[in-house]
Structure 1
Amino acid sequence: MISYWLLLAALAQTKAITQGPHRLEIVLERREGDVWKAVDPGLVFQRGDRVRFKAKTNFGGYLYVMNRSTSGKNDLLFPTGEAGVKNRIEAERQYLVPATQGAFRVTGPPGQEIVYWLISPVEMKKDGGDYVPLPPPPKPGKVPPNLIPRCDDTILRARGDCVDTSAGAKPIGQKGNVPESLAGIAQATPPDVMFVRQQNASVVAAPATLEGPVIFEFRLAHR
């Protein structure tokens with residue numbers, strides 16, 4: 001079993017939050033023609049749609065984002081090799097995910113992509129070196145079970161949008177299904193992390209000052 005530890009001394013270098021608890025705000029956007037538009041976190045996308053995330057925190061720290069597609073493939077969206085594998089983020093600065101391409105295209109069988117977000121106020125180390133959660137290869141012959149996207153009839157009648165309320169930001173569902181490189185962090189995540197939707201933004205907040213990493217998932221539904 002992989003062991004992880006944190007350099008607690010790095011807490012002194014962490015920028016203090018200005019208001020309230022540690023917060024991460026995520027906005028999901030879809031490309032419509034030549035314009036990027038913020039959409040409901042639970043919007044059910046069509047195959048071929050181009051999407052991206054905008055992320056901003058109220059504290060300095062470190063960010064990793066990994067996507068598990070409905071076909072079982074794992075990709076690291078932030079940071080990336082092209083970006084020099086730099087995952088340090090600053091308070092109140094907006095970051096694009098994916099880090100270099102700036103977008104990714106919805107493909108694969110219908111279902112829910114699982115985008116794993118790992119955010120930490122302290123630098124993480126593993127086996128004496130920098131922690132990099134390399135995506136594991138897909139398991140041969142195995143495709144992960146997927147929830148079939150379902151429209152909320154109330155929202156469909158009111159706005160005309162197909163929105164799956166089971167999508168969006170939420171706690172890790174089944175910790176045993178987390179990629180191996182993230183499993184140790186999933187077990188250590190505080191249970192009291194809060195998930196709130198504010199219009200088209202997803203807010204993930206800790207009620208107390210974080211002293212270690214938090215991992216959660218953002219489910220991206222598509223047909």
Structure 2
Amino acid sequence: MAKANGLPGLYIVLDGIVGTGKSEQGRQLKSHLSLDFPQGDFLFTYEPGGNPEADLLRQKVKFEKMSPVEEMRIFAKSRSITIPKVVIPALSEGQIVISDRSVTTSLAYQAFGRELGIHRVWEENKKAICGVLPDVVVWMNVGLEACLKRSAGQNPDKFDAEDRIFWTRTINGYSQMLHFLKSINSDIKTIQIDDLNGSMNIEQMRLAIKERLYPYIEYNLGPEGRIVRDRQV
């Protein structure tokens with residue numbers, strides 16, 4: 001398997017708009033991967049944020065009103081901290097990094113949702129990612145109505161409060177973003193899980209991701225880290 005990041009480890013990103021269940025699927029992976037791959041070395045992180053310094057920027061970008069350009073720049077600034085301090089050291093040690101969001105989010109949210117354009121957002125983020133792109137992007141493409149219903153909980157951030165026009169642009173931008181990234185590095189693998197009516201429960205989504213993601217993990221780990229196939233699911 002040719003990889004995109006050029007480092008020993010494997011860089012996996014979970015992405016999608018708010019309400020897809022993306023963060024929950026990250027928790028599901030954290031619970032199951034240590035059992036399915038007992039000899040694997042996994043690191044879980046997230047963006048924006050990922051360490052104390054970047055987490056301060058996370059709070060700012062999620063809850064403060066700002067221009068689209070300022071928002072784009074804060075996302076990139078947070079990324080410029082997390083990638084070299086968290087992601088690259090782990091990948092250099094051969095760990096499998098699973099990130100809740102990455103540069104893929106900015107290339108959908110700010111490029112299309114905020115209408116800044118993908119080339120402008122990419123130029124803002126090129127230095128921030130230090131040349132490290134995801135090896136595998138899991139895009140959870142869940143229907144908008146289901147996502148909005150799920151995200152309408154207590155203490156919503158400013159993204160939860162965005163209107164349907166913003167989210168329609170962002171959803172449409174995801175497929176264009178993935179095509180753009182693959183034009184930059186054809187070794188990026190994409191996994192698209194479609195649940196357009198929002199009917200899949202947590203377990204069904206987990207199994208759909210497992211079926212398509214695990215072969216990449218198994219390949220990266222080699223024989224010593226093979227999946228435990230007789231475990232109950």
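A short reminder: the numbers here are calculations on the coordinates, not readings from a lab. In this text the structure is predicted, and so the values were computed from the model without any measurement. Cβ atoms are built from the backbone, for glycine too; each structure is taken alone.
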Tell me which of 1, 2 gives 3, 15, 23, 20, 17, 11, 7, 3, 1, 0 when you compute P(r) over Cα pairs in 5 Å bins from 0, in percent, for residues 25-104 alone.
2
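Taking FRET efficiency 1/(1 + (r/R0)^6) of positions 57 and 73 (r between Cβ atoms, R0 = 25 Å, to 0.05) for each of 1, 2, which is largest? Could you put the intermediate results ahead of the total?
Details: 1: 0.35; 2: 1.00.
If we compare FRET efficiency 1/(1 + (r/R0)^6) of positions 57 and 73 (r between Cβ atoms, R0 = 25 Å, to 0.05) over 1, 2, the biggest value is for 2.
Just checking, which of 1, 2 has the largest value of FRET efficiency 1/(1 + (r/R0)^6) of positions 33 and 177 (r between Cβ atoms, R0 = 35 Å, to 0.05)? Display every interim value, and only then the final one.
Values: 1: 0.45; 2: 0.85.
The structure with the largest value is 2.
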Here FRET efficiency 1/(1 + (r/R0)^6) of positions 49 and 185 (r between Cβ atoms, R0 = 30 Å, to 0.05) has been calculated and equals 0.50, so which of 1, 2 was it run on?
1
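Supply the structure label, taken from 1, 2, corresponding to distance in nm of label points 7 Å out along Cα→Cβ at positions 113 and 169 with the calculated value 1.1.
Traced to structure 2.
Quick check: -1500 is what I get for helix-only ellipticity at 222 nm (-39500 (n - 2.57) for each DSSP H run of 4 or more, over all residues; to 500), calculated from one of 1, 2. Which structure matches? Can you show the working numbers first?
Details: 1: -1500; 2: -14500.
So the calculation was done on 1.
Suppose Cα Rg over 2.2 N^0.38 Å, for residues 97-208 alone works out to 1.10; of 1, 2, which structure was it derived from?
On the way: 1: 1.28; 2: 1.10.
This figure was derived from 2.
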